[in-house]
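Each structure below is given as structure tokens.
Coordinate-derived values only; no laboratory data. Quantities reported herein were computed from a predicted structural model and do not represent experimental measurements. Cβ atoms are built from the backbone, for glycine too; each structure is taken alone.
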Structure P
Amino acid sequence: MTTLPVLLVLAALACVVALAAARVRRLHRLHIRVDAARAGLDAALRRRAEAAVCAGGALGEAAAAAARASGVDAEREAVENDLGRRLAVLDRAALPEPLRTELAEAERYVVLGRSVYHDAVRDTLDLRSRRLVRWLRLAGTAPLPAYLDIAVTSAAAGRAAPGPDVGSSHRPA
């Protein structure tokens, strides 16, 4: 009769260990996804900055600062938002057609990269907020991912506005 409680405790412990192992694997994949999405967003922001440098004019200083920026922090947000504001008021009709096309395409990639990055950060933060992950410290020493709050220019948003999030309740019927 004493073996039944021991078996039940061992079975419960095995379930917790299996669940913890699954969460650790999922966290690892999500952290890799965040890193890849951050690299993609960084590449898109650099591409936009390079196109803005080519556009020159009033964009020169802001574009050069954005081209030098890296990482995900408040300074990067400020630089990218400044460039975005300047791009929003840029007279694109005065630009040569190849540059206008490159700038529009770069802005679409920024919108897409921002959406992918924020989805990855959201999913990672959601999993890291679960009790089992917090209690057992399954995330280890991985830094907490952060959103990059950059404004999307109206020109880019109008042409490439992302659809609803995959996990949202606003899915089309």
Structure Q
Amino acid sequence: MTTIVLVRKNNEVVVAGDGQVSMGNTVIKKTANKVRKIEKRNVIAGFAGSTADALTLFERLESKLEKHAGNLARAAVELAKDWRTDKYLRRLEALMAVGDKENSFIISGTGDVLEPEGDVIGIGSGGNYALASAKVLMDTDLSAEEIAKKAIQVASEICVFTNDNLNIEKI
């Protein structure tokens, strides 16, 4: 339960996420970081779902990027294949929104690697609220970072599993 939004605008790519971790109807932590950057490969990612599962998948993505010389599309497909077919990985429950300067993808455990139309991705319990907010704001003079911040803020006002404690990475 979380909200992640990826915004691509004016040669800037931003991933923003809220900081809330919930178990059932209880808030366990307000300051979790669900957004990461792979400095070496200039890739950013946000994850929604089980934290331990998402961190495992992030590490796998990083190793796939190393193996495929930073090619995000190839690394994403290989991760999704492993995620779907590996006996251990297929039990992991998470979604990832990943991006580099050229590509943005949603990667799921069902083997999907989706490249959404437009320049915005939203995942997690508040993902659709953030997605709708960001899409509306894309036609304004706001930067990608400002759009991402406002989108998470809107989601936090609607989704009980989202807070307005932001973590942001950009490339």
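Suppose you compute FRET efficiency 1/(1 + (r/R0)^6) of positions 8 and 104 (r between Cβ atoms, R0 = 35 Å, to 0.05) for every structure in P, Q: which one lands on 1.00?
Of the structures listed, the value fits Q.
Thinking of P, Q, which structure, once helix-only ellipticity at 222 nm (-39500 (n - 2.57) for each DSSP H run of 4 or more, over all residues; to 500) is computed, gives back -11000? Considering all the candidates, the number was obtained from Q.
Each of structures P, Q was scored by relative contact order in percent (Cα under 8 Å, 6 or more apart); the highest score is held by Q. Taking Kirkwood radius over Cα pairs in Å as the criterion, the top-ranked structure out of P, Q is P, with the highest value.
Taking mean count of other Cβ atoms within 10 Å over residues 16-23 as the criterion, the largest value within structures P, Q is that of Q. 3.6 is what came out when distance in nm of label points 7 Å out along Cα→Cβ at positions 64 and 128 was calculated for one structure; which of P, Q is it? Only structure P yields this read-out.
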